[in-house]
Structure I
Amino acid sequence: MLTDRKLQTAQVAEAFDGVAEIFEDSLENEITGGLRQKAYSIIRSLVSSGASILDINCGIGIDAVGLAQVGYRVIGIDISPKMIQQALGRAKKFSVKNVEFLLASFDDLSPFAGKTFDLVFSNFGGLNCVEHLEAFAKQADLVTKPGGYFVGVVMPPVCLWEVISGLAHLNLRTAFRRLKKNVPATGFRGKTFWVHYHSPRSFSSLFKPSFKAQRLCALNLITPPPHALAFAKRHSRLAKFLETVEPALQSLPFLRAIGDHYLIVLKKE
């Protein structure tokens, strides 16, 4: 009989297997592309070209291949076999040699025993697939070099965009849905799994005392998040204006914790 943790892992793998072949066409758009570039810019400010990066929950390899293309040595891991298959195809398509992909879970990084990385990266809420992250924090400590970094893009328990949108439509369930302990994921061809939201404070506390928080900023605080692409296109002038305003707000106390995601940088002491 599967334990709750193993059952959750199996459900997540099955759900992502089901969308692997359509992931890029159905879930990637201009907004996700822009967010990826922001993350890459921060990574470039932390480690120079040639550094080693472990990309956990790498999906179809968009980030791993993108980072390898600018000179990083990247290993991508994911628990979805079909995502890894797509990632391998992507590396071949773009003729990228300094990247490899392995079927593995971020809960068990034993395949990298004795190996350390300059930076560990988790994008787009991959860590929100797990309620308790203590095991991962310990694993991250083992595989990160002293002076190295963890960069995570995580979904918080409160999203300002969803609150405003939900209240505007008189839908309290949407406005405050993330405050529930467990929220079912949608958009996976009928497959589902529980999503868990982590505040920046609770998230960073798991990595103490080995890691110290260096940077925290909201992503899509007031700008349309990826699932609101239709809104951004209908109100393109407003969306452009919000893009110019957001940088002044996204790192402010309180506001930095209520975007659609937040980006957090932790440095290993």
Structure II
Amino acid sequence: MTSSVLGQLRKGRKMNKTLIIAEIGINHNGNLDLAEKLIDVASSAGCDFVKFQKRDIESCYTEEELNSPRESPWGKTFRTQKEGLEFSEWQYDKIDEYCRKRKIGWFASPWDLKSIDFLSKYEMPWLKVPSALITNMEFLEKCRMGIPIILSTGMSTLKMVQEAVQVCDPSVILHCTSTYPSKAEELNLRSIPRMMMEFPGKTIGFSNHSPGIIYMPVAVALGARVVEFHITLDRSMYGSDQAASIEPEGVFKVVKYIRGVESALGDGVKRIYPSEEPIVKKLRR
């Protein structure tokens, strides 16, 4: 995606091309090779960006939480699990390098103040505010550091979203439901045109947490200009987000269907197409 298109999206201008974000999140399971394979899938499918999550675990969790029992591939405590899922600086350097090689952009959701500082060293197009932190005013203030913001709005009322927008001034607001996976009856996609009316100067999008691929093209038809969804190589892999993620074949279909919907929406001008002219002559009396 060109820098001019990114600039227009950041300024909230209506775009014909939907920005497609493949969220790797923590589905890499702390494995750089697995992360690169997921980047390969997103790039080959035609996604515009991949997204990760960054946590400083000492900031995000209490000692009691970190020392609590938790079985995982890395050990038997919550701490060993969270440490196993986190990438270090050299690994993010490799991700940055690999994304440049595959010609796909990347950015991340910081989950604490230290992680905002950590991510600021990279040339990212956005910081992503996760839904869990939409009411944390100190965090929202810290995010206003010159990098445009994408705001996720799961677990939120419209009032909460309005208050967060006042503090962090996001360029993109994503409607979503924070269940993993989300049920169809809880997706509430009609919130997308509602948010377009409530925030006319912002780009409105949809962050999907359902393993179904049908809802993302529907979101585009309803006006979403940014679509984000979790990706995985295999939904049966270890991880809390895997069940809400899309496998490689589905990633290709999502991109194809979104681009098809964009084309089918047209410009809204009712007309007779040249391809219809022979039919007019044949059938109209």
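Bear in mind that the values in this text are calculations on the coordinates, not laboratory data. All values derive from a computational prediction rather than experimental measurement. Cβ atoms are built from the backbone, for glycine too; each structure is taken alone.
Here are a few things to note about the model shown:
- Each of I, II could give distance in nm of label points 7 Å out along Cα→Cβ at positions 143 and 159, but the derived value 2.7 comes from I.
- Origin of the value 81, 39, 37, where Cα extents along the principal axes in Å was derived from one of I, II: II
- Structure (I, II) behind the derived value 16.6 of mean count of other Cβ atoms within 10 Å over residues 119-126: II
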